[in-house]
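So, here come the structures, one by one.
Every number here is computed from the coordinates shown, using simple stated rules; none is lab data. Quick caveat: nothing in here was measured; it's all calculated off a predicted structure. Cβ atoms are built from the backbone, for glycine too; each structure is taken alone.
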Structure P
Amino acid sequence: MIAITLPDGSRREFEAPVSVGEVAASIGPGLAKAALAGKVDGKLVDTGFRIDRDVSLEIVTDKHPDALEVLRHSTAHLLAQAVQRLHPAAQVTIGPVIDNGFYYDFAFERPFTPEDLPAIEEEMKKIVKEAQPVSRSVKSRDEAVKFFKGIGEHYKAEIIESIPADEDLSLYSQGEFTDLCRGPHVPSTDKLRAFKLMKVAGAYWRGDHNNQMLSRIYGTAWLNDKELKAYLNQLEEAEKRDHRKIAKQQDLFHLQEEAPGLIFWHPKGWSIWQVVEQYMRKVYRDSGYDEVRCPQILDVTLWQKSGHWDNYKENMFFTESEKRTYALKPMNCPGHVQVFNHGLHSYRDLPIRYGEFGACHRNEPSGALHGILRVRGFTQDDGHVFCTEGQVEPEVTAFHQQAMKVYADFGFTDVQVKLALRPEPRLGDDATWDKAEDALRSALRSAGVEWEELPGEGAFYGPKIEYHLRDAIGRTWQLGTMQVDFMMPGRLGAEYVDEHSQKRHPVMLHRAIVGSMERFIGILIEHHAGQFPAWLAPVQAVVANITDAQADWVEQVRKSLADQGFRVQADLRNEKIGYKIREHTLQRVPYLLVVGDREKENGHVAVRSRGGEDLGSMPVSEFATRLRDENAA
């Protein structure tokens, strides 16, 4: 008998091997109809997968967390089949699942264009209506090469020829279309109902610019039309909030070809930067961190000792002087260890906390650069704590509380915590990683935090807690991290004297709350759609006159508020007041202070909010109190 254990703990027994689909049917016809795939002992499989031993089984329906991956994988094949129906000469190459969708690369006599997409999408819908069964077969490597060469798929044959000869390969077929794929896929094409083709792009075969340029078609796929519509609406809203567009409107920063991945900050953008930096500097002080500053370039021997050379050198910039090779720092941690090492420390001195607004450079591919969200030069609110093993838990707990307050102050209240575990490759042995991962789990438990675990996504020197923030339109951004590191202090010779007068290596905690300042500001721009709260806005108020007769009072008001530390500008242009109001509203200035003869005579300002609300006439001191209260909130 074959015993199959279901998620609710119940068991079903079968006398002979049985498919996932047959198990679903034995439970009920509704489940059989809804089944998209199965999960056998934690591994995703097709509904046609045959079970011949005792296993645990989950039936994957559209309620299952893995459903989207299966649907998107299958929709990629649907796209490829539709393309080849319309353009039989097109060869398929690769078609993976990506965030929110999928893509497929095609070799064709001409590049595909956006004008091609509607016809391809209609053909996909026709294949869905045909409800074609999807089947899996297995071939040896050489059989698969022969098959694909026989149908003119030379790119696919080239992929397979690079696979070891003793491996068996899975092929998936639906109607006239067959492709190499690990799967799993839905049982039939009528399961794919909510998708849209999004854009086209060029992509070199195997990512090598010496190879042929292929046509890449991107698509998105969802569980139902409601989710698809919500995603498309989110994209439309994201386009309106694009930080690059708002930066141009508000004159915050610019980028140019002579400095790819590097930013030219304008006065208003730098004002936002300074507000964020000074806020985070106060967090440093209030949390017991001493601020330090370390060199931008360091000899490569230090990066070799730290482990970055073996695990990160392809992402580093290098320079030479007097026959010595240096690297621009991609991270601040080795420098902070050098500060720690400059002196003898007792266990009584620990924890020692260093913070730095450290400028780093990473050699990101040009195709990955995106405004100020993905750059080559950036500054982190970086910090490192040198402590004993017993101090890890209280330090991590305190950091969690700091981070959550910071996120709330900047307007983020939906925060998910994730724990990224040991990757390949990595430093150290499994016992050390067990200790590091358990330390973070213990700290999260003591903070009363629920978390999700991410196997394989830790740093090469240690596991890390990640903070993922949801913005105003539902997108998720990974920001802060807390990493526990048992490796680097020993590799770089960091020591303290314990209570038994023995030298020991401290534990090193790597922490950042906003992460890259550039990226964080880009996220803030999009989260607030450029309508920053008054305490963060680059210009908090504009004082505008109605006629030249109020010019002197406007300047007095501006100077009075500026002397109190507020970011205020005067608008004395010879324009109608309605024009000025509209222009500064488009600039998303929080307050417009209008001055006419009556306001000048009474020593008042007429206050309008960014949203158009008339807050009435008030003394300058009363407005200053209002703005000061908002800054302190």
Structure Q
Amino acid sequence: MALSGSYSYAVTASDTIVVDWSATQNIAANQSKVTVHVNLVRGSYGRIDAHNAQADLWITGGHWTNASAVIGGGNNTTTLLIAVDQTINHNADGTASFTIGFTQVFNIKFSGRYIGTVNPGDRTFTLNTIPRASSFSSISNITLGQNITVNIANHANFSHNIEMKLNGTTIQGWQGLGGGVNTLTLNDVATNALTAALANTTSVPISWIMSTNSGSTMIGGIASSNSTVSLPASELTPTVGTLTIAEANATAAKQFKAGSYIQGISQLKFTVSGSSATHGATIKTTAISFEGSNYENGATSSAISTSGAVKATATVTDSRGVQASTSVTINVTAYQAPQITTAIAMRSNANGGFVSDGQYCTVIYKASSTNLPLANGKNAVKVAIDSQLANASNWTNIETIPYTGTSAEDTKVLGSDYDGTKQYNVRLVVTDAVGGSTQVVVTLDVAHVLMSWGKTQVGIGKVAQHGTLDILGDTYMDGELNVNGKISLAGPLEMQGQLSLSSQDGETTYTGVLTAQLLEQLDNTEKKAWEGGIYPWHSDKAIMSIPLSKTLTGWLLVWDYYKGGIGQNDKYNYTILPKAARQLPVGRIDVPLGMNNVGNMVKVLWFSDTNIEGDDKNGTDLNAQAILCRVFAI
């Protein structure tokens, strides 16, 4: 590449044609102006008689120039044969080349040799490349508030203009930037525009456009790049306002000291005020989490279910989806309804002394309430005593006794009209100052006598009420009890021996013995002995709450389909480990299993009267797709 050049052609031994060219470049126009001079240079013996002849010169593009050139002249002289100026348009990338062609007519005889038309041939030359538009490095994703660095790779002493565009709109421009590293600073207009765009998101895309200029003329095309702008992480988090907790139960607010919260009674109103988001964002939601439930700002909770230190957490979410939380812990006083620890009703005399056949009813009770931070006084109890004839539908209030403290203990003689031949119910209803209530019903039995007689009944130890023989108290018999009918039990049957049973179906008689051990085994039937989730491996041990010896027939093993680390609860298989297996010398059983869409497998188990252990084979291949999940006594 060059901006000048030359070449020559020997016409004779002493005469030479020399072609010189030079160029000047117009960077803005992407053009070069090429000037070509063709000279005839005569040497020491180069005299040529005066003579004019045709000269032709052309440059790239077929541009011909014709002239009548003077070829005559003396020794050691130079004559300009022809000169041409030609504008060469460069390619878009700034490159260009051109070709020079020249002919000169001589038509002379020189030193015995005829010289006609001379054609030195075409020559092509490459011009210096004209610098075009600059490029710039990709601009990294930036954080709002930081300076921006851009590296411009320029090809000449051009200036550059850069524009920052948001959603296609220019929000800031920088002019007259030179090549190399440039630092860009956002102005208030751009900062405000980006802040507004970031109100609902954590980052926004932007585009960068750069033009290259020579003076006031733009050079070549536009360079572009894309990046994002985000807010600093430290400035994204919203601010949670003040979480205020207040008693929402109006009755509780009057009853208890200010700032006191009572389990099962107090309800809380949550208020969050003063929350704010950063850089144009807004607070979209405010949620309060309390005792596993979520509430909106200003909502009222259910009655507090726990006691002690209880925490409420408020979480705000802004329009960008960024959250922040704050918590407040309150102390909740434990509360339970009044407790009745003693409740006795007995037949008595007028002084309250126990008399088994007395016509008076004496009630002995003891009750208490929770000590609470009441605003006025204590959580005093009140005891109401009601009675009714057994199986009646209505109650009659006998007496209501208010107490000034949190405990009540007394013995009350209710009256003398409690017929010894009848059974009564006595109800104690204890109420505390905050409305909690507990009741218990006790029975005043018929009068206890050694023996009573009626027309069709005999009572032993009590007044006869039921059936022909009505007995109160433990009964002992030496001999057989023969019953021609059924035995109805209103409570448990306790045995220290065995019960022989027989029944007859037609001509067939069935006999058997019922023991306490057999009753225990029957009672254990279908009860769960173990629950978990194991293959089991060799190191696993399932300890049964019901030994094999205390089952009627054995253990029912329940297998679950196992996939992805959890039991699926959709495919089960059931196998039995029989009780009789305890009699074998080796406590091992191979359990064949088949599951739909899984396949067949064999589990190896070792067992004792209380344990089941496994084998490492149980967790390999298909065996790994089933786990022991439950064991039932059968």
*Quick one: distance in nm of label points 7 Å out along Cα→Cβ at positions 230 and 278 came out at 4.1 when computed from one of P, Q, so which one is it?*
P
*Taking 11, 15, 22, 17, 11, 10, 7, 5, 2, 0 as the value of P(r) over Cα pairs in 20 Å bins from 0, in percent derived from one of the structures shown (P, Q), identify that structure.*
Q
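The value -10500 for helix-only ellipticity at 222 nm (-39500 (n - 2.57) for each DSSP H run of 4 or more, over all residues; to 500) was derived from one model only; which of P, Q is it? Could the numbers behind the result be given before it?
Details: P: -10500; Q: -1000.
Going through each structure in turn, the value belongs to P.
Here FRET efficiency 1/(1 + (r/R0)^6) of positions 38 and 78 (r between Cβ atoms, R0 = 25 Å, to 0.05) was calculated and came to 1.00; which of the structures P, Q was it taken from?
Values: P: 0.75; Q: 1.00.
Computed on structure Q.
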